[in-house]
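Taken together, the values in this text are just the output of simple stated rules run on the coordinates, not laboratory data. Please read these numbers as outputs of a predicted model, since none were measured by experiment. Cβ atoms are built from the backbone, for glycine too; each structure is taken alone.
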Structure 1
C-alpha cells in the first residue's frame, strides 16, 4: 500500500498544484509551497540540503539575464509613442485594401511584437489607440476586439519573445536558434490573420467599412512617404539592432537584449517622451514583472526537483508511451494538454509546470527540440485568448469603451483561436517552416 501511495505521489502533487491554482491561490507560492510539502514527505529534512543548490544553478543561468532586459525594452517602447504613430500611418497605407484599418492593426501588432515581446503592453497600447478609432469607423465590435486581442499576442511568438527565452532555458535549446526558428511561424500567423480579415471585409462589407476617399485625397504622396518613413524607420532600426545582431552571430540573445534596452531608451528620447519620471516608472514595472517571473521560476524549479525525485517523469512517460498511438498521436495529446491548460493557466505557469514534464517525453521519442519548442510557443499563444482566463481579454476589456461587452470579446477571439490552431497544424505538418531558417542562417 505504501509503495502504491509513493508511486502515485507525483500525480497527487501535480493535481494539488492545478486545483489550488484554479481556486485562485498565488502561483509562485502555490507551486513552491506544495513542492516543499511533498518534498518533505518524500525525502525528509535532507531534501532541504539539495534544494538551494538546484535553485542557485537555475537562477544563475546567463540566458535568463535577457528576461529583465527585454521587459525593460518593451515597457520603455510603450512610453515612446511609437505604436500611436505606427497605427495612424499604417491605417492610411492599407486604406485602399478591404478591411485596411484592421489589417494595419495586425501589421502594427507584428512590429510591436518584434520590438517589445511583451503581450500585455502591446494589447493595452493598441486597445487604447485602435479600438475607439475602429468603432468610430463603424467596424463590427467582435471583429475589432478580436483583431486587437489576437494581434497583441503576436509578441508571444515573433522574436524577441520572453516565452522563447524561457522555453529555450527549460528545453535546453539555444535562444538564438529559437528566435530564428520562430520567424516563419510568426509570419504565417500574420498572413492568416490578414487573409481572414480580407475575407470578412469582402463577405460582410458593413463589418469593415473603407476610409472615405476624400480623406485619403487630402494627403499627398510626398506627405504619405514622409509619414511612413518616420513611423517605420525607428521600430525597424530597433528590430535590426536586436534580431540582426543575433542572426548575424555578432551578439548572444542576452547581449542583444541590452542593445534593445539602450535602443528603446534612445527612441523614447528621440520622440521627446523621455523624463526622469518615465525612467522611474519603467524601472519599477521592469522590476515588478521580472520578480514575478523569477519567483515563479524558483517555485517551478522546486516542483521539478521534487517531481523528478519522486520518479514522476518516469511515471508520466510510462503512462503516455503506453497509449496505443505513435509519435504523432502522442504529440497531439501533448499539444492538447497544453492547449486545454491554457484555458485556465497563464503561459508562464504552463511553461514552468507542464513543459518540463511533457517536453522530455517527446524529445526521448526523437522529436527535434527546436521544432518542439516553437510548436509549444505557438500553442501557448492561444492561452492569452481562450476564456475564461485569457489575459489578453482581461487587458483589452480594461481599456475598451463601455459599449464593448465581454461577449463581444469572446465572439471576436473565436475565429482567431481557430486560425492559430490552423497555423499550428501547418507548421506541425511542415517542420521545415521552423528548422529551415536556422539551418540557412546559423548552420545548425
Structure 2
C-alpha cells in the first residue's frame, strides 16, 4: 500500500515513540543550587559554556592550559597543531554560531581558528568563568546525587575539591594525550636509532630538510604532513594500510563542504552520491590512478580525506606511496607489497590517529565497547543524569556547529531539571534506550560518531525544543 502524502516520523519522533524503560527507577534530580562543571575550553567546551549561560544555568569551567582554545592554541602542551596547518573544513561550516570573518581564507589558518575561539569566549562573557591551569582529576558521586570533584592546578601541582551539580566533559580527541601508535613498529624504529614521533608532535617541515622520511598513515594529517615535508626532505614515503577515498577541497571555486551543503543537501541520497562520485572523479580521480589499491568501501560509507595538496605531491613524485609497513630493522623499512623495495629511512612519523575516550563511563566501555552506544544522543550518560559529554562527531562538514547544538540540548536538559520541566522525567525514563539513527544513508561502515549532519542536528534541535516545553 502506497502512503503518498504521509510524512515519515523524524528520528526524534521515532525515539520518543519508544516505551519508557519499565524497570528503570526514577533518576534523582541533581542539586540545582550548585554549578555545572564544564571540563575543557576548546570549541566544544566553549559551546557548552555559552549554551549554559544562555539557558541561565550556573556553571564554572576548568581548562588545563593558561587560556582558551584547546588544541587550536599551539602553545598548549597537548596541541596537535603544526605550522601551516589549516582547518579541514571551510570557515562557512566551522563556527560556533557567529560566522568567521569574511576576509579570512576559506580554509582558515590554525592561528585564526584560535583567534576565533578567544573572541567567542569574550563575546559570550565566559572567559572569566574558567579556572585556567586546572585539570579534572576525578569525581565521586555523593549520597545526594551531586559530584565531589578533585581538581589539580598544573602550575602549582596542588589539588582542590569542588562540589558540582553535574559535569560536562569537553575533553576532545585529537590531542597528544590520546595518540595511538603501533607499539611494536614504534619500538623497532626506536631500536634502529631513527628519529621517531607521532603526528601530534610534528611542527615544522623544514626540520626534515635532507632527511629520508617515512610517514605511516594517510589520514588528513598524514597526507598534509607528507605534502609539507616533501618540499624539504630528500625522500618522502607515505605508507598506506587501507586505501581511503580522496575528495577535493575546492569545487567550482568554492569549498566542497559549503557547495555540498548549499546545493545538494536537499536532494535524495542517490542523487547526492552520483554527484559526489562525478565530482570526485573530475577533480581527483579514482585512487588507482595514484597507484593505490581500490578502497574496500564505497564513497561516503566511511569518512574521506580532503585533498590539500597530496594528489599533486604524488603526481609530481615528491611523495612516494607505499603499502603498509611490515617491519623496520637497522633503519630499513619493508612493506606489505613484496614488489616494493625496502628503503632506508632517517625519520618515521606515525600519523596513526587517536583513541577516543571519556571519563566516568563504564569500565566495559573503556575496555573497548562501542563508545557511541554508551551515550544517549551522543551527549548524555545513559544512567547518570549529572553527566554529559560534548562528543566530537564526524560529518561531511565542520563539527563546531554540532558542538553548538549539543550544548543547546545539554543546557536545555539542565535548565528544565532546574525549573521542574514536564519532560525531564520522560527523558530520564528513555535515556537508556537506543538513540535515533543519526547516519541515514551514509557512513554505513564507520563507527557511531560518524553522522549525517542535518539528520543529527535536526534530532538535537527537536530534543532541545521538547525539553524546553
Structure 3
C-alpha cells in the first residue's frame, strides 16, 4: 500500500512569516506535526511519503503513485485542501481526510472518500481495520478524547528538516478555559490531557538524533494548563536532559496571562530554555472580556503582567482582537497605546470571527448575525458576522492599529523598549550558523539600504550593538519580523 500524506498550502498571513523566512532561506516555519503523527500510526508495511505544499509542489506523479492520499488541514487551508481533493478526484485517487478543518466542517467535504474526524488515536484504528476487511465507512467520529500516552512519536524521517525554521512537539491537548470565540474546547475538550515526562524526553531525543539543534515549538494551546505536573515532573526532566545534551534547543509555546502569577513556573521554564510565549490578551475592555468569557484576563494590570513575564526572561508575543459587541471606537487608540507601552514586539491583532463549533458561532446564529463560513484568517479584513459597531468603523479602526504598530517608527521604538527591559538567561548561547550570517547581510541590504524606513533600522542597529550587544542578534531578528508584518499588511491593503 502506498500512502501519500499531503499538507495543503497556507495563505500568506502574519503568522506565515513568509517574508522573514526568505532571509534565512527557509520555506516554512513548522512541519505538519499532525500528519507526521498519523504517519506513525499507519501499518509499518505501508509505504509512506509526505508532501508539505508549503515547502514543495504537489506533482501529478505523486498522486499517480498513491493508493490513498491522506490530507490534514486547519480552517485557513480550506481553499488549498479543496484543490487537492479535486485533483485526487479527477485522477481517481482515494482520499482520507482529518484534522481541525474536516472535523469542524465535514459536511462541506462530501467528495472526500473517508473522513477520519476528531482525534486520530481513537478514530483511525477502526478505519484501518475496516479498510483491511473491505468494509470501510465514509465517516469515523467519536465524542471521546484520547489518553495522550497513546500518541506515538511523529515520523520525522518523512521531513526535510532543512526546509523549516523550527520543529514542533505536543505535550498537551485541551484548555481549562472556555472563551466564547475559541474552538479549542470544542475540538479537544476543557480537561487538560498530557503526555508523561518520558514521552516528552523520547520525542526530544528523537529530534536530537535526527540532527536538529535549533528552535522547538510546543504547540499546546495552553502549555500551563496543568501547572503542577509541569513543575514537579516535566520541566525538571527537560532541564536535566538539556544540560546533558549541552542545550541543543530553544523552546517557545502558548500560555495564558496568569503565567505571570507563578514565579516558580516562569523560573523553571526559563531554566528549561523557553524564551518566548504567545499570550492571548485579546482586549483591554473589561466588558468585552466578560462578553467572551475571558475572566482570567479581567481585573489585571495587563501591562504589569506582560513586563513581569518579560523580566523573567520570556518574550511575550501578544494576541489581540477587535470587533467585540462591547467594543467602541476608542478601543483602537487604547490598543495602540497598550502595545507600545507594554513593549510587545510581535503583536498579532485580528478581527473577531466566529469559527464553527464555538459558543460565539452558536450565539450569533441564534441572533441572525452570521454571514458566511469563517475563512480561518483573522487578519485579512474579513469578518463572518454583522458587528455591533459599523463595519466601516471597525475595518478602518483595525487598519489604523496595524498600520501604526508596524510602521517603522513605532515598531522600532517598541523593539528598543523591549530590549531595555528583557532579562534573558545569561548562560544561554546564541545558536549562530550560516543562515544567521546570511540573514544579517540580507537585513543590511534590504532593510538598511532598500527600504524607505531604513533610518530606523540603523538607529536600532547601532543602539543595540553598543548598548545591548548580547541582544544584538535579537534586534536584527525583530527588524526582519517587522519587514514581514509590513509586507503582509501592505498586500491586504492592495487587495481591498
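When relative contact order in percent (Cα under 8 Å, 6 or more apart) is computed across structures 1, 2, 3, the figure 21 traces back to 2.
Tell me which structure, out of 1, 2, 3, gives 1.2 once distance in nm of label points 7 Å out along Cα→Cβ at positions 166 and 254 is calculated. Source structure for this number: 3. helix-only ellipticity at 222 nm (-39500 (n - 2.57) for each DSSP H run of 4 or more, over all residues; to 500) computed as -24500: which structure among 1, 2, 3? Derived from the structure labelled 1.
Source structure of the calculated read-out (mean count of other Cβ atoms within 10 Å over residues 94-101, 17.0) within 1, 2, 3: 2.
Taking FRET efficiency 1/(1 + (r/R0)^6) of positions 158 and 270 (r between Cβ atoms, R0 = 35 Å, to 0.05) as the criterion, the top structure among 1, 2, 3 is 1, with the largest value.
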